[in-house]
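Read the figures in this text as sums done on the coordinates, not as results from a lab. A quick note: this is a predicted structure, and the numbers were derived from the prediction, not measured. Cβ atoms are built from the backbone, for glycine too; each structure is taken alone.
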Structure 1
């Protein structure tokens, strides 16, 4: 196995983001969790209250010999709306913000360069609201949140919100499906 790199992505409900990145070739592990808030060891209920400062994120570990950060960012910016502040669809609150959390300076540079390219290309009709921040803390979400879509595809939210994002990924990025 090659080296292992990590990036943390927030694009609304972590069930959606996790379900997509679980299917990406070169991604080694995806873990749902919470990051960059002030509450230590937060619970899902606390994060959903919108008072902890945490974002729902997925920790994406990948093999850069199989997939590059730029490719992960391409997928990320297609599967969520980076132009809505603190919201994705009907999910509203700071915990649902668009964000990219890094641990290495080179990742910060690459992410900012990628976003500048998106803005210059006018890929989106509105301004991007995606935060780019150093990862402060990451807390793994409760066990029942891990691989939620895989275990509960018939659940209402999964069927109507998560499944379309997975389908969009499968159609748009067929060559990147694991």
Structure 2
């Protein structure tokens, strides 16, 4: 385990200034290259304590700006047109990059790393996705995946778009046999 000083809040790890122990790979591949942490040694502790007030002021300014943006775009909806089968499953999937591009088209510039998508979207319909504007500020974006703009409007109104599976030949034969048996 490696000890690090967090330079900003990291979700599920700690706040700015916390000294945390993490696995070497997480430190080496994520926290250190992105400037989210420093190695916890005497020199870095002194440097952090000297810069702490300035870092906290800069963090506060960025958070307030993110909160203003969050208020302005709250309830944002993104429409993505994709091809899908009759059952509503997509031919492919919607990824964080697709959602970031959709947000950009709607007027909010975010990086794909700010889109917190647990798993790719693989069906038609409305999905709530969290977008991180700042480590302490998140907004929900409604992603409306549809086959056409008209279908997206109907989904937004709350109509159910996906039809049940088409009856198979076997189901139709059963229905005919049942009707014939009932006539006897």
Structure 3
């Protein structure tokens, strides 16, 4: 499938800085940008279409899905370890900030929000949560706004839960306290 060029005025997600090659082990929690937090079940050699490949098997418990990513392609696919505490604290600080909503058409903003969510970057996802969060007394969200908000909140809560070893509902409550502090 050919990748479409970005729409005018829309920046593609920033590529991850090329640092050292990340290594993964069984039992590690990892983030796959388009699916969120998963757990490495195993790393095994398999033969697919006549090629021997080393694959990382990642399970996403919530979706009941298993993803197999070739070790050689893990970095280009965006697979990464959980964010460090420092990086996640920066994302939580974003939640306390003031919402920055551009005055562009909703369809364009929705595409930008989706791109941020699928980037897998906790800070970018926190920006989406912050911008789409509604306090009591504010106008209701449209259906699509609510869907994008919930997807971003879910993705951020999943990583926070894995990072702090708590369940996802407790992580959602914790994120809510940051949003109320704004």
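Tell me which of 1, 2, 3 gives 20.4 when you compute mean count of other Cβ atoms within 10 Å over residues 27-34. Structure of origin is 1.
Among candidates 1, 2, 3, the computation of Cα extents along the principal axes in Å that gave 93, 38, 23 used structure 2.
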